[in-house]
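See the structures that follow.
What follows draws every value from the coordinates through simple rules; no lab data is involved. Everything quoted here is computed from the prediction, not taken from an experiment. Cβ atoms are built from the backbone, for glycine too; each structure is taken alone.
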Structure P
Amino acid sequence: MRSSNKSIIRQIGLIRSKGVVEQKFTSLLGGDFRTIEYSVPHEYVQKYWDAYQACSNKNASVNGKIFELIIETLLYREGILPYYIQAKAAFVPNVDFDVLLYAESEPVCLSIKTSLRERYKQADLEAVALKYVHRKAQCFLLTLEKNEADNVAEMNSTTW
């Protein structure tokens, strides 16, 4: 297969193999994420997520991968490079970070979740593991559900 037949998200390495996630993502908003116009980053996320929500045949595992791709393509568009997907950090065993990048040679991890439910606990444990080894690491939990994010923030503020 010639590289010109590959989707742009496979060409730049965001997806390794052809599948449902690639097909869904490339069918949204004209197929090439580099051409989507937006003023501020959250507008880009909202445009893609709204387009995906309008699709039929959604399922939970694809939802998460689509949200991850939206964030990853946004990082690419914003020139926040390099970043690593499903990455391991040195001396942090048994953790695959959704997105790992470096700012001033310190790790920054992004946990990307469409819905928090109990998943915020996993993100918290991953952050603790990373910060135990890399003290100046920064960790962020990204979600689409404002109410869930508010609930988690409220729970955390009352436990400290």
Structure Q
Amino acid sequence: MRTLVLNAGYEPLAVVSFKRALVLVMNEKATVVECVDEDPVWAAAGTYDRPAVIILTRYVRVPGARRVPVTRRGVLRRDAHRCGYCGKAASTIDHVLPRSRGGKDTWENLVACCLRCNNVKGDRTPQEMMWELRLIPGPPRGSSWTVRGVDKSDPRWEPYLALAA
């Protein structure tokens, strides 16, 4: 069970474990905004509401320009695990401009790719292969990318994530 953490301005900051969220609440560093009613936390001192969304009691500024780091997992997630060339299930990533020709590890130069297309393409560009990219690679956008840990969101988080978008 995960918990969405908001700053005092209701901007999503991160997703933490419910245990970490409960510690923040018990230390009066955060208050519970939404909880999971059907699943309380049992402790020696009694029961506590299991937090789904908490808000920090003091303001924490969200940096305006958060850069999403380029990772293999991120590229696959951005492209929905679909090959940028043929559209089949992707398990690898490919440099549009190969690294041997100066291609960098950037959001604009990486696409998800199936093993077959990756092996056939090799050290060539899509233009040399007469291939079309199915999408224009670029940095990902949206609250699920700027808020750390929001890979799979809880339906209770949607109103708060919509504020960040």
Inset, instruction - Have a look at P, Q and say which one yields -5500 for helix-only ellipticity at 222 nm (-39500 (n - 2.57) for each DSSP H run of 4 or more, over all residues; to 500), as calculated. - result: Q
Legend entry - mean count of other Cβ atoms within 10 Å over residues 86-93 - structure with the largest value, from P, Q: Q
Inset, instruction - For FRET efficiency 1/(1 + (r/R0)^6) of positions 6 and 94 (r between Cβ atoms, R0 = 35 Å, to 0.05), find whichever of P, Q sits highest and give me its label. - result: P
Legend entry - Of the structures P, Q, the one that -0.52, -0.66, -0.83 was derived from, the read-out being log10 I(q)/I(0) by the Debye sum over Cα atoms at q = 0.10, 0.12, 0.15 Å⁻¹: Q
Legend entry - relative contact order in percent (Cα under 8 Å, 6 or more apart) - highest-scoring structure of P, Q: Q
Inset, instruction - Using mean count of other Cβ atoms within 10 Å over residues 30-37, single out the structure from P, Q with the greatest value. - result: Q
Inset, instruction - Looking at distance in nm of label points 7 Å out along Cα→Cβ at positions 38 and 70, point out which structure of P, Q has the largest value. - result: Q
Legend entry - Parent structure of the calculated result 108, given that volume of the Cα convex hull per residue in Å³, for residues 46-117 alone is the read-out and P, Q the choices: P
